[in-house]
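Asker: Please find the structures below.
Every number in this text was worked out from the coordinates using simple rules, so none of it is lab data. Just so it is clear, the structure is predicted and the values come from calculations on it, not from any experiment. Cβ atoms are built from the backbone, for glycine too; each structure is taken alone.
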Structure P
């Protein structure tokens, strides 16, 4: 049965660059283990796609719309429906001194945030640094093999799946109509990473689930045990 806007779908997929059949990403450990350059220690698990919400490239989303749970499909995707065409205006020349001021030693292949955008250093020569803010696969035709693992039906499962995207595991989720209460207990470390992930989770949930009108996040904090006096 085809999927519609707002459906929550878990998918496994692998992506290859069509030009040289190079594997560039996979959610499956079995695929990664066959490729010498892939990170064998990365976290491999099905990815959440919310149809119509733009959290997948257009070509992948369009393929998923026509699939059913348990189905596997291989598609080749044009640049315009993948990571876009290359934009030469996003390639610029900077001086090495610009990076030294930021305490950065620029090296070819390095990716970093420049003026709020992820950029790749293409070359460093005679004090000049060529910086490319295009997506690394802009202009490339891509091949995707997609497997629809499951469709999430329960709102509680959908909320937990969104939390999982941001490395969060709620102790409890309570739903009453459009009101949602999410509880993060004292077992979750409330460090700076947690605070950023929590903010991203809240924004994503409100964007993905139109029926949620009010979201309340509850947190438990424990005081650290004081040092024993000798």
Structure Q
């Protein structure tokens, strides 16, 4: 005999709403810092930056995205709770690709490793400093290497699948899905692909911000009106 299990997802919706709000603060902060204090172009430049301002050094190596990607996962989990029964295959695949993608991002980010190498570089004898510069070059190669590109591609596929599910769902306005598709379109070219990739990456943030705001509005309605899902 099948028994319905009622699951209250309101706490998840509430957490996702607050974290989405935090993301809307992180994104412009990251852009402003990038414009006002562009990251160095060399490993030595990063080493010197860490000595001058360790926090700015971390932020210049996308330290804020360590938090941003956690928020993305929670937002996707909230959407999955709403959409799973409508599009189980699309949502299951989206979550798998999204979570694997985010998991790939963390080992690609060299922020704290570069800070450690910076300290060791300036403590080392001149004859040994080349060792730390070489280690820094290796880290920076991985920063936009295979792991990062896997993260970027899987994240794009994840957003495409969620956008498709949103477009097909009667519970959401179609505009939410279209904004998600617009953001994923600009994510087709990874930010590691030179100037074009960086331009596309920045352009993807515009529809992404709109997408997040619209999702927040929907989550807020669910939090206020109540939401429960029945699994049988």
Structure R
């Protein structure tokens, strides 16, 4: 089952990668997938993972990467804040989505059964707590994603010398989009949920709930893509 999930994530990642990467090849040492656009005017690049200097040749429409040297002066900070900062949004956002999904099911059940805060102790006491906890997890995930974005840019500048890599460009673009989407979900959460319950009494409320869950789903897939690509950048393939 895990392998099936990874294949699904791979397919989703390729939706972002193919238009941005163009033609790709693999580092002969660590097997990191790199883009032809990562090379300089001389057809050379430094692998961001294993630090080998690659010269790229094209023969009969196929890329042939040749290792010429190794960069040995790469900065190796003792404490890398970016990998540690990524755990907060990646860890909390899925639980926030689970909480929101539980509240959705609860709201649907209450709507069909005619239950509300006035006639149900559960709706009066428990649903507001679940709603607040969900909002807190969602807010921390979004705020910490800004820290992750900042530390990632600093890591790119210091560790990778600010070199242009499509894998890093992809991470920066998705991180920025996730931050915007995350702010939108927090704002919609405050509109959609009232004491942890979704109101279905108007078309506007229903549309707001649909938009909220679409943004939550999009945010989850972007986090999965970021973690997937970031894992390759750390461990290779």
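Asker: Computing P(r) over Cα pairs in 10 Å bins from 0, in percent gives 7, 23, 28, 25, 13, 4, 1 for which of P, Q, R?
Answerer: Of the structures listed, the value fits P.
Asker: Who wins on FRET efficiency 1/(1 + (r/R0)^6) of positions 62 and 182 (r between Cβ atoms, R0 = 35 Å, to 0.05) among P, Q, R, i.e. which is largest?
Answerer: Q
Asker: Another one. Taking 4, 19, 26, 19, 13, 10, 6, 2 as the value of P(r) over Cα pairs in 5 Å bins from 0, in percent, for residues 134-189 alone derived from one of the structures shown (P, Q, R), identify that structure.
Answerer: That value comes from structure R.
Asker: For helix-only ellipticity at 222 nm (-39500 (n - 2.57) for each DSSP H run of 4 or more, over all residues; to 500), the calculated result is -21500, so let me know which of P, Q, R that is.
Answerer: R
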